[in-house]
Structure 1
Amino acid sequence: MENLKIIWEDRKRPIFGLPLSFTKYTLLEDKILIDTGFISTKQEEIKLYRIMDVTLKRSFFQRIFGLGTIHCCSADKTTPEFDIVDIKNSFEVKEKISKMAEDERDKKRITGREVFGEDDCELDDVQ
């Protein structure tokens, strides 16, 4: 892996809050990696500056086991929406992703039109 610092990592915890799955989430300084699979594997990479909206969902059973699911909407062409499912400390992770995404957009001086594309979003009403 690159020389990027790992900010947070966890595994999907589908059974009683135990990390018994082959889905791993890694938050780096500028992107999120989602690794899935055991024999055949897949890695999704989403740049933080492309994340536009972050929502926390917690079902009754997730709350019992101290878990949550973070739903992200992004401007990424291959992964416009994704979930970070059944993770611990979900509120703190959601807040961290939200802040880091905003910081990355500021750092790269990216405006709404550059992220969404001029055809994808009506920004004329935004003041």
Structure 2
Amino acid sequence: MTNLKNDINGKKDLSKIYLWINLSSLLIALLIMITILIFFKFLPAKMPLFYSLSWGNQQLANHQQFFVLPLSIALISLLNLSISWQLHPSQYFFKRVLLISPLIIGILLAVTFIKIVLIFI
């Protein structure tokens, strides 16, 4: 009986950890959004964002287009969180993947944003 209690409490503790991991990706998105609002007064009107396009004016984006980064982090995070809540408890691997992936995506997009901003500082 005590093993069952420990197993149930352990799963509850893990779910809290995964929830905080997911919420940290939303925090990253919020920090990027605040940074856009504060620091873009001091940066050029157009900066490169779309590196997959051919070289030149097509890669440049205005300040409003940089909000795509934090909004995509938030959207992916909320979508993965809602999907993971719908999964059956026996599908714990998929739940973990859905809850950890927004943090990885958030970190990658935050590093991309920081590198773009640091080009002009």
Structure 3
Amino acid sequence: MVSSKARVQRRNQANAPVHVKRKMLSANLSSELRSKYGRRSARVCKGDKVIVVRGNSDIRNIEGKVVSVDTKTGRVAIEGITIKQADGTETERPIHASNLVIVDLNLSDSWRADSLSKSKEAKA
């Protein structure tokens, strides 16, 4: 049974095991990739090229490469999108994976390439 209470959902998300949290790091695929692989979304990995579609106007529609993925917080750091800290230094701004659209996949991992192509075979 899934609760409709926001605080219970936040608690379940924070206390979820790692294999469940990695599924929460998925983003929509672009229309070209969607038609190519026959699926709507994929997990965001380091090296993927993404576009920010939600957020403040200063970061929206920026395209960049994923620098790091934090499974604990569910956030992604993209090169070129930084935030100024109180001491004046610049660091990567964390963005939630659901606010991104994957434009180009990093297929250097053979397991990932195989799993993406399997979903296309299953639908065909």
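Each reported figure results from applying straightforward, stated rules to the coordinates on display, with no laboratory input. What you are looking at is a predicted structure, and each value in this text was computed from that prediction instead of being measured. Cβ atoms are built from the backbone, for glycine too; each structure is taken alone.
Here are a few things to note about the model shown:
- For Rg and Dmax of the Cα atoms in Å computed as 18.7, 67, the structure of 1, 2, 3 it came from: 2
- Which entry (1, 2, 3) yields the derived value 35, 17, 10 for Cα extents along the principal axes in Å, for residues 56-95 alone: 1
- Origin of the derived value 34 (relative contact order in percent (Cα under 8 Å, 6 or more apart); candidates 1, 2, 3): 2
- Among 1, 2, 3, which structure scores highest (criterion: distance in nm of label points 7 Å out along Cα→Cβ at positions 24 and 88): 3
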